[in-house]
Structure P
């Protein structure tokens, strides 16, 4: 338990020292993904919000609103996932990736289970 407490203290110290620069770098993340057919390109910011949407004029050759909407949504999801992975990589020097992913996913049970396991306790 003492080793885990020291690990947490070291992580906290690194976060204090490097956190502001890492946070600024993470906030600046933008990721662009293009659909497999090359007709849709979506750029998202760090939180997965759409920053830019580009549609190739060829989409009008075969108008299919449902397919276009699905393609935009899927391409945006891929871009958001890529942005999240870039953010995980940015914080990797100070936060283990699996912990950070669980936190970003809002998976409180996994976060608490890992803490419990590391502390050698039972739930």
Structure Q
């Protein structure tokens, strides 16, 4: 079984907006060298989720985790992403696509944001 990971972000018109997400992808690639990692975007930027999922499936990934790099599970994560993953699963029946919770809900991310806010108090 070959594993893949899609880091899924919102996207923006300004290409510099993607820089922190590209850094996340680079860190994941370094920490998990056996996993194929793609960064994908909901809108304004490429690749989109469908393209990233198609690319990973074409590369032989049979188990693909999709991690929304969103602070919370708003309408996009609850409504849009499941439909996009259903379409991917229909095109790639031998590939399992798993949607994970938005990273902003994880205790580690909440703690990191709180720590950054506390650090800001000292400046």
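Here are some notes:
- With helix-only ellipticity at 222 nm (-39500 (n - 2.57) for each DSSP H run of 4 or more, over all residues; to 500) derived as -20000, matching label from P, Q: P
- When mean count of other Cβ atoms within 10 Å over residues 39-46 is computed for each of P, Q, the largest belongs to: P
- Test item: mean count of other Cβ atoms within 10 Å over residues 55-62 calculated as 11.0, pick one of P, Q: P
- Entry that produces 1.11 once Cα Rg over 2.2 N^0.38 Å is calculated, selected from P, Q: Q
Every read-out reported here was derived from the displayed coordinates using simple, explicitly stated rules and does not represent laboratory data. Keep in mind that what you see is a predicted model, and the values were worked out from it rather than measured. Cβ atoms are built from the backbone, for glycine too; each structure is taken alone.
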